[in-house]
Structure I
Amino acid sequence: MKKIMSLVVILSMILAPLAFAASPWTAEKTYGDRVTGKLVFGLQNTLLGWIQLFAVPNKYASEGKNVWSGIGQGLVETVVDTVGGALQLVTFPIPADLPLPNNGVDLGGK
């Protein structure tokens with residue numbers, strides 16, 4: 001049973017990044033543009049991840065969904081975006097993508 005659980009955990013860790021869309025900076029062509037894009041993306045999500053705590057419940061309320069579910073989802077997205085942004089920031093010289101759910105913090109209000 002331990003082997004099966006280990007295999008499930010390993011496969012979920014390997015396949016999890018495939019569930020998210022690629023980060024916006026991955027469309028850049030040159031190394032310099034990709035590194036700069038990753039740095040900005042990481043900085044944005046690290047510094048502004050806390051916005052999800054308010055934006056997600058507001059979005060849920062606007063769509064007529066359960067606001068308490070929005071608060072829970074907002075808490076999750078706050079932590080994921082902040083930690084994910086910090087990982088992007090630390091690893092910005094290596095242009096390997098670490099995708100975030102919903103492409104991280106959306107400043108466009110979409």
Structure II
Amino acid sequence: MTKFDLIKNIDEYEIIAKSPYGAYILSKTGKKPHYVGRSDNNLKVRILQSAKERKCSYFWAKETSSPMQAYKLECKYYHKYEEIVVNEIHPDVPDGTFWLCPVEGCE
């Protein structure tokens with residue numbers, strides 16, 4: 001993971017314009033993850049909504065080429081940081097899909 005960027009600098013974040021899909025990590029301090037999420041349709045809007053809801057000032061994001069890739073990446077981040085993020089449940093698949101978590105041992 002690269003360093004977190006300030007939410008107020010989101011328009012300067014290159015990946016926001018490239019793809020509507022992706023996974024992201026929010027942080028309150030810019031030093032450790034606080035929340036893991038994803039976007040299936042508008043990465044910038046989703047990051048801003050989540051940051052406002054969770055009172056986070058920093059983010060890190062990675063674009064993907066599809067909602068399925070975004071889901072799988074979110075799962076990987078969730079499992080990597082599940083001991084420290086506030087996410088209470090495993091990422092959910094989008095309605096109408098039956099994708100499986102790519103992390104070995106996850107049910």
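Bear in mind these aren't lab numbers, they're just calculated from the coordinates by the rules spelled out. Since we're looking at a predicted model, the values are computed, not measured. Cβ atoms are built from the backbone, for glycine too; each structure is taken alone.
Worth pointing out:
- For Cα extents along the principal axes in Å computed as 45, 42, 20, the structure of I, II it came from: I
- At a computed 35 (relative contact order in percent (Cα under 8 Å, 6 or more apart)), which of I, II: I
- Highest-scoring label, criterion being distance in nm of label points 7 Å out along Cα→Cβ at positions 57 and 73, among I, II: II
- Answer label among I, II for the case where helix-only ellipticity at 222 nm (-39500 (n - 2.57) for each DSSP H run of 4 or more, over all residues; to 500), calculated from the coordinates, equals -20500: I
- Structures I, II were shown, and mean count of other Cβ atoms within 10 Å over residues 25-32 at 12.0 was computed from I.
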